[in-house]
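Pasting the structures here.
What follows is calculated from the coordinates using simple rules that are stated; it is not laboratory data. From a predicted model like this one, the values you see are computed outputs, not experimental measurements. Cβ atoms are built from the backbone, for glycine too; each structure is taken alone.
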Structure I
Amino acid sequence: MTSTTAGKDSSPSARRRGPARAVRPALVLAFWLLVWQAGAWAVGQDFLLASPVSVTRRLVELVGTAELWGAVGHSLARIGIGFLAAVLAGVATAALAAASRVVDELLAPAMAAVRAAPVVSFIILLLMLPGGSRGLAAVTSFLMVLPIVHTTVLEGIRQRDRGLLEMAAVFRLSRWRRLAAIDVPAVLPYLAAASRVGIGLAWKAGVAAEVIGLPEGSIGERMYEAKLLLLSADVLAWTVVVVALSFATEHLLGALLARGQARLATTPPAEREVAA
């Protein structure tokens, strides 16, 4: 009786909280747009800080042009290649480091150095090479993401359930069966976390590299041209494009990884072993 009453009492409050959760992000966005607009009014110079209205107008103009979609395709391809290569390499180096202490000791300082070094150092070194600007975004994204994936996946490998590993040894499971039944389900959440962090860094580092190296047809080149012409509305419009691409790729990647985790969670271990 008590539980039924409690359920009836909590139901209306739950219904009230639902719309509030939906409205809150819109209110937060509206607040920051007002702050932005107030800043534009205070500056009073559109070429220094364009208003949200000016940026939105310019963004709408760009959406209908081949310029925007060509630049998006150029940057997305190169940054995506760098990110995917970093994920694959990071998983491979983490597996090698987990299997060999010598490899781990050799890789640890290299990963720490790459993580600590300023991204502009890599950009300058790459630009000193003949034709270095062509693959600049891909290589820069790769270097920014690799240490994150390596370190996080290595931690996931080390945190595997020891009991399951001992059971696999007792039953003499093959390496591939153990990989499918134990290793992948244990490491996938760590890989998902590293990927979500890494995709944002890949976009930031990749576009920064494009602004410096100016590869033809890239988003970074468009932003640099807008800066030379003092078109702050264009700079901010391209910034909105980059943020939107980062959010979109992050959510798409998160959805794919979540689907993979859910599928592993609902697949019996025996079926995983057969699949392996």
Structure II
Amino acid sequence: MPIPTVAALPARAEGVDTAQCVVCLDHPAPFVARLRINRPDKRNAIDHAVRQALIDELLPLQADTGVRALVFGGMGGVFSAGGDLPSMAGLDQARARARIQHVHRLCALVGGLGIPVVSAVEGIAAGAAVGLALLGDFIVVGPGTKILFPFLKLGLAPDWGQVFTLPQRVGGATARRLFTAGSAVGGEEALRIGLADTLVADDRVMEAAVQQALALTQLARSAFGCTKDRLNRPSASLAEELAREETDAVAGLLGPEFAEGHAAFMDKRPPQFLPGLYPAADTP
């Protein structure tokens, strides 16, 4: 069965009052949630209020079985200019530590989501915003996208877990070059070096991200979550990985997703892991 397009499917009926939300939540396609930073006058810079709003929206999404994929983006055609520099200056030790602990709470939430996360990186993404995008699973960019790592020019080491997440995508040598150069990476280069996964026209970045998220909702949710967890937390040895694999394999072989996958293979049809979208979908 072909993957349905966003236009062919009803999104959850809702209104988004952009005048009232620092981070706006909507559902642009079935089983897809979207979180967009809404500070267009500040190029969607990330301050404490933005981080807390993201945390507040993400906490209930963790347990929402009606959400099977998440899209991150920004309002006004800009992903985010990164950390809000005025709010970072003049901190004492206690406030500096509280700030980074708040950042890390958000990072742990995003990185720990067991569903696919797609980052729609329109316009500019700098510093902290790149960190947010890298915490997801897939990154969509346009030719005009500019990705920047300004940390060293600001006298700071990278944060938001980027010394872990960036080398996972581009390798250690390229990550070192990006951090030390501090120059802008365009969309085409981002795709070439593995920093981005999909390159589309600038005016289609969000649409493509939602479309990809919709396609990802059809994956076996538990199997994807196990795969993501093991990729994000690599084993220290082959023996450790095989032990984790054993646990996941036993649970998978006894679970409803494999039952559906096996039945679909025998019936020569696509598996129906997504409940409610197709008549045959009955797997939770």
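Summary of computed values
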quantity	calculated
Read-out helix-only ellipticity at 222 nm (-39500 (n - 2.57) for each DSSP H run of 4 or more, over all residues; to 500), computed value -28500, structure in I, II	I
When relative contact order in percent (Cα under 8 Å, 6 or more apart) is computed for each of I, II, the largest belongs to	I
Structure from which 1.00 was derived, FRET efficiency 1/(1 + (r/R0)^6) of positions 127 and 183 (r between Cβ atoms, R0 = 25 Å, to 0.05), options I, II	II
Top of I, II by mean projected area of the Cα convex hull in nm², largest first	I
